[in-house]
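Q: So, here come the structures, one by one.
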Structure I
Amino acid sequence: MTTPYEAVRRAGVAPGALAIVVGVGGVGGYCVQIAAAMGARVVAIDVDDRKLEALQPHGAALTLNAKTHDPKAIKAAIGAFAKAQGLRATEWCIFECSGTAAGQLTAYGLLVHGATLAVVGFTMDKVEVRLSNLMAFDARAIGNWGCPPERYPEALALVLDGRVQVKPFVERHPLADINRIFEAVHQRQISRRVVLVPN
């Protein structure tokens with residue numbers, strides 16, 4: 001949770017901001033909650049309806065499935081949402097948390113004037129983007145590699161005061177089931193974070 005906390009903090013999310021999180025698995029799910037806790041209206045984007053539905057009561061004001069919306073439709077839906085909510089059409093805070101090439105392209109395609117793109121997810125895949133879009137939109141792109149330890153108390157406070165929920169997004173399994181659990185995760189049969197507990 002500390003990595004998305006640092007990304008949200010550095011992006012300058014504040015009350016009244018529009019935050020967009022691409023990829024709402026473990027890292028992205030907490031990014032949604034943290035951005036909402038900081039006062040943003042949050043759009044969650046993923047390819048898994050189960051993950052999107054799980055975040056609706058935990059900070060996701062709008063959810064969009066990237067499998068059923070092309071990039072133009074996603075941007076149009078977010079623009080319409082921003083207008084309906086009285087939010088700015090500019091200066092969006094976009095968080096790429098999927099760690100996939102497709103997610104990175106989606107996030108980059110959401111740039112608007114004055115936007116901040118925070119790359120949180122990691123992939124070895126290469127993507128081709130037009131860097132001049134950063135200039136044209138007067139936007140910025142930032143990355144972050146973890147969270148400084150001095151920020152841990154701030155992140156933990158969000159959990160302790162209930163603004164960020166952990167329990168609904170975690171499930172425990174016996175360590176002896178490790179092989180079965182790994183296979184289930186790879187087959188996308190488990191959508192929450194797994195904690196393996198020694199027998």
Structure II
Amino acid sequence: MTTTTCRRLLLGGVVWLLVLQYVVVELVAIGAWTGTSYDAARDVVSDLGRPACMPDGGCSPRATAFNVSLGVHGLLVVLGASLLSPLLPRWRGLVVALFVVTGAGNAGVGLFPLGEGVTALHLVAATAAIGGATLAVGVAGVASLADPALRRYAVGTLAATVLGVVGVALLLVDGATGLAERVAIYPVVAWYVVTGALALLASRASS
């Protein structure tokens with residue numbers, strides 16, 4: 001493995017490990033919620049980014065921090081994909097393009113929060129963020145199957161994709177709920193973190 005490849009593994013791994021910031025900020029936003037209780041299974045993720053209180057009196061004092069976190073998440077997704085894509089055996093350009101769509105969707109959800117009169121833009125961004133992420137991870141998993149050395153990683157990636165598809169299916173069948181969104185989102189976030197950790201381990205093993 002060349003020095004350049006090792007550096008890409010190292011930087012890409014660190015970048016995707018930093019995706020955990022989204023989970024931390026989400027938990028902080030939930031903990032700061034005031035008024036009526038926030039139910040993670042019922043209330044959608046985007047409610048945490050509402051600048052104004054909900055009609056039932058629920059308020060998110062950390063809405064700005066949550067929306068900024070979504071923008072940071074989008075940047076980390078795109079940067080990590082760009083750094084690590086040369087390690088895929090095929091379809092690198094397609095995989096990066098899909099992660100760019102995903103990252104833009106995440107940023108858009110934060111830029112156009114619920115309750116600001118831009119519901120249509122918010123829904124488009126959320127669709128790109130959630131559906132795009134599941135598709136991007138799935139394509140990355142199929143692409144990885146071409147390399148025997150990545151076979152186990154590919155299987156794990158496709159397993160994460162299946163969980164994400166279940167979440168997307170719940171959104172389509174039952175409508176937007178916190179449970180359905182999180183079933184779609186969290187497997188992908190976990191995949192970023194695991195991929196980042198594996199990239200770091202590989203860079204250390206090759207240094």
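Q: A value of 57, 32, 24 was computed for Cα extents along the principal axes in Å; which of I, II is the source structure?
A: II
Q: Another one. Thinking of I, II, which structure, once relative contact order in percent (Cα under 8 Å, 6 or more apart) is computed, gives back 27?
A: It traces back to II.
Q: Given that Rg/Rh (Cα atoms, Kirkwood Rh), for residues 72-159 alone, derived from a single structure, equals 1.07, which label among I, II identifies that structure? Walk me through the numbers on the way to the answer.
A: Details: I: 1.02; II: 1.07.
Of the structures listed, the value fits II.
Q: Taking mean count of other Cβ atoms within 10 Å over residues 24-31 for each of I, II, which is largest?
A: Sorting by mean count of other Cβ atoms within 10 Å over residues 24-31 in descending order puts I first.
Q: Which structure, out of I, II, was distance in nm of label points 7 Å out along Cα→Cβ at positions 48 and 136 derived from, given a value of 3.4?
A: Values: I: 3.4; II: 1.8.
Clearly, the read-out refers to I.
Q: With distance in nm of label points 7 Å out along Cα→Cβ at positions 8 and 32 as the yardstick, tell me which of I, II scores highest.
A: Largest value of distance in nm of label points 7 Å out along Cα→Cβ at positions 8 and 32: II.
Q: Out of I, II, which structure matches -11000 when helix-only ellipticity at 222 nm (-39500 (n - 2.57) for each DSSP H run of 4 or more, over all residues; to 500) is calculated?
A: It traces back to I.
Bear in mind that the values in this text are calculations on the coordinates, not laboratory data. None of the values given here were measured: they were computed from a predicted structure. Cβ atoms are built from the backbone, for glycine too; each structure is taken alone.
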